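Next up, some structures in structure tokens.
All of the numbers you see were taken from the coordinates with simple rules; none came from a lab. Predicted model only: the values in this text are computed from it and were never measured. Cβ atoms are built from the backbone, for glycine too; each structure is taken alone.
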Structure P
Amino acid sequence: MSKFNGAQIKEVLPGSIAEEIGLKPGDIVKEINSKSLQDIIDYQYLVADEELTLNVLKANGEEWFVEIEKEPSEGLGIVFGEETFDGIKKCHNKCIFCFVDNLPRGLRKSLYIKDDDYRHSFLYGNYITLTNLKNNDLQRIVELKLSPLYVSVHTTDSNLRMKILNNKNAGNIMDHLRFLVSGGIKFHTQAVLCPDINDGKYLHQTITDLASLWPGILTLALVPVGLTSFNTTDMRIYTKNECKNIISQVEKRQEQFLEKLGSRFVFLSDEFYLKAGYQVPEEDYYEGYPQLENGVGVVRLFKEELLEALPEQRVKREKPIDAVVVTGISSQDIMEEAVNKILSRVSNIKMQVKPLENKFFGYPVTVSGLLTGSDLIKGLKGQVREGQVIVIPDVMLKEDSQMFLDDLTIGDVAKELGVEIKILQASGKALVEFSTGEIGD
């Protein structure tokens, strides 16, 4: 038997090499050219060879050895159910601000999985801490050039990082980063800032240490800690004045880096500007939006997309519509500004913004993406009427599904409220195209 159990086939594409040689869903690819498969990365590297020998365990228990000759660029037509065949490398930290630890009970099991797998970081841009890596993992990252990776640093102070992550293995973050950068690996990094913990002088040190590894470390995103009503620590969120002070501190460093490196290097998430009562920076500030997943530049990109998509002259929507645009508390002003711009250019449409308080996770949570189905029901019950259409962004739903975080579906909520629900991509362009009737009818 292989070191790993192998990779189970989920689907065989029609007309493919895999179909031709008789592979079926449920079969397990144990080895390719006598090498076991840890993950989809191993598979992709191995199948690039022109001559292959597959060791396959068939669903009926038979073991096959199949020889294949093919072009280097030609795939086998196999789809696997998982990207990691040896399981997920889970997080062993107990971060003081961990959002997963502050989730209520009773949600779907997948929400409680703490993914800290460097392979998912490479494949999907997931943030990892590098605290569960062994020497062979570090070597493999360099050998296979798994770059860029995305790392949650939080602080470069060894003792403080061990305290924040509650992990004695967390203090060697700079050693890991130096080793990987010397091996040609690039990084995007982040730090979740907590009041009176890793800001101030510690933040200055973190920015300085990470910038010393530029251009190996490409960017650093700073995100304010988010707390739910289920939080049991004595942590707090940033005040308006504290956000202003952090913006001032970071802007001084950005000016230095822009002159020295040609990049601002460190970026603040939109939430800092919104909490400070400031306008978000202009588009060129974000240098191509490399940290969108951390909420860095989302508001600016939304505004730019909306302006670009707006019709130059006033147009009439062919089919009238009465829409209620649902958003989180923190996005209310942004969405109201967007809707006003749309109504100034599009007629035969009614559209209003409805900000909803997050009852499920509690008031500290104000972003649209964490609103649940029950929040929509509680916030809109009796507030919408027959014939209206509720518009929500797709970030409220589980990826590639119609399910909210609380396991309610679009159908459940629509039935309870007695109105239609439209799901739009969370972009200014999508909102304009829905408004003009180009999509959504």
Structure Q
Amino acid sequence: MTADPSDTAGPPASGRNPLTLFGVALTTASAIAFIAYYVVEALGLIEGPYAGLFGFFLIPALFVLGLLLIPLGMWREARRRRRGRAPWPWPIVNFGRPATRRLAAAVGVLTLVNLAIVAVAGFGAVHYMETTEFCGQVCHEPMRPQFTSHRVGAHAHVKCVGCHVAPGAEGAVRAKLNGTRQLYEVAVGSYPRPIHAEGRVPGASETCSSCHRPGFTPRDTTRVIRDYADDEASTETVTTLDLFTTRIHWHIRPDVRIEYTVSATDPGAVTYVRATTPGGVTEYSGPNVPAAPNGPLRTMDCLDCHNRPAHTLSATAERTVDRAIAAGEIDRSLPFVRREVLAAVKAEYDSEASAVASIERRLLETYASRGRTPEVTKAIQTAQTLYRSNVFPEMKVTWGTYLPLLGHVDAPGCFRCHDDEHKAKSGAAIRQDCELCHTIR
């Protein structure tokens, strides 16, 4: 292969430069990659929000970059020649020589292999970024409470991106920009402790509705709640709730629209409610709210009550221990077992390791006269598990850090609106009537 400066055939003189040719190659490769991706995506062979980011954002960005490099290279080459520089010495490829043909074949095959490796690696990276392990374990410490609670919840089979990334390329781009900020916070250690929960999930229409059928009316249910006293026998009290689930889900019926605003200083305080029903529109204002707000209203959806559907941490240690006793994970034959386990898991510890060791030591001392019997061992293991599943000292997460808004026992929940204080001009109030939603027996 030798240079032949006298060859004038082919592209314009200003186009004969490495930058322009690289732009042509990049644009051509991006166009081919986009067509291939579009076909594969149309056939339903690729799913996931980050795949859309790769196909509809990254590849077109490379295509546009190639287009910009073409005229930039031509401009640089024209300026270079005006300064009297010699043309680029391009090699002459003679395919009449067997060695040249073998080299060209080898380059072509290796190029295809490299493209295949890059494509597989690219889609592998996209797939890995959509896994729960990536979200929960790459940023191990800040996401450990969420990762731990997700694994034991009802939505354990749902990937993080299924709820935290809105559908389409726009949602993926927004998520990655947010992820870039979070990556910086992790790198410099400036992430909040605990992690703020507000505003982390798109609306229910973009998340919940992908699995749960909109407009479906669930059946009423019965729930049995078992509470235990701190006496020697850990005496049991049973409460039965008949939940009118059909009435509760009235708020999100297709023919009902509930809109509201919250206080600028307290996101948990609802200041104004507008209910649009087949019977008309009714406006309710909270105490000391003279008029309807001028700003945008939030439309009530699933997440206004089910605010922690995939990361449910126990609001109180008392209820957590009671559930463990009811499930037979703690033996009530141990005297004062409810009181002792509760005291062990509610104590403050500097770290998880310290908590695990202290819980074991404390319960062994309490039941020293019995020794390490199966009942004592099981109580220790259960108490340690309850602590590790709900309290994370390094992230300043403890009992009640993340409160559920479903119901009204641990947080205002329903009583944010149903308080007899939100009233219409007619004097009608949003009632705080227990039997609207349940009966107790």
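Comparing relative contact order in percent (Cα under 8 Å, 6 or more apart) across structures P, Q, the highest figure is found for Q. When distance in nm of label points 7 Å out along Cα→Cβ at positions 175 and 383 is computed across structures P, Q, the figure 4.1 traces back to Q. For the read-out distance in nm of label points 7 Å out along Cα→Cβ at positions 167 and 399, a value of 4.2 was computed from one structure; give its label from P, Q. The value was obtained from structure Q. Which one of P, Q has helix-only ellipticity at 222 nm (-39500 (n - 2.57) for each DSSP H run of 4 or more, over all residues; to 500), as calculated from the coordinates, equal to -13500? Here the read-out was taken from Q. Have a look at P, Q and say which one yields 61, 32, 19 for semi-axes √(5λ) of the Cα gyration tensor in Å, as calculated. Among P, Q, the structure yielding 61, 32, 19 for semi-axes √(5λ) of the Cα gyration tensor in Å is Q.
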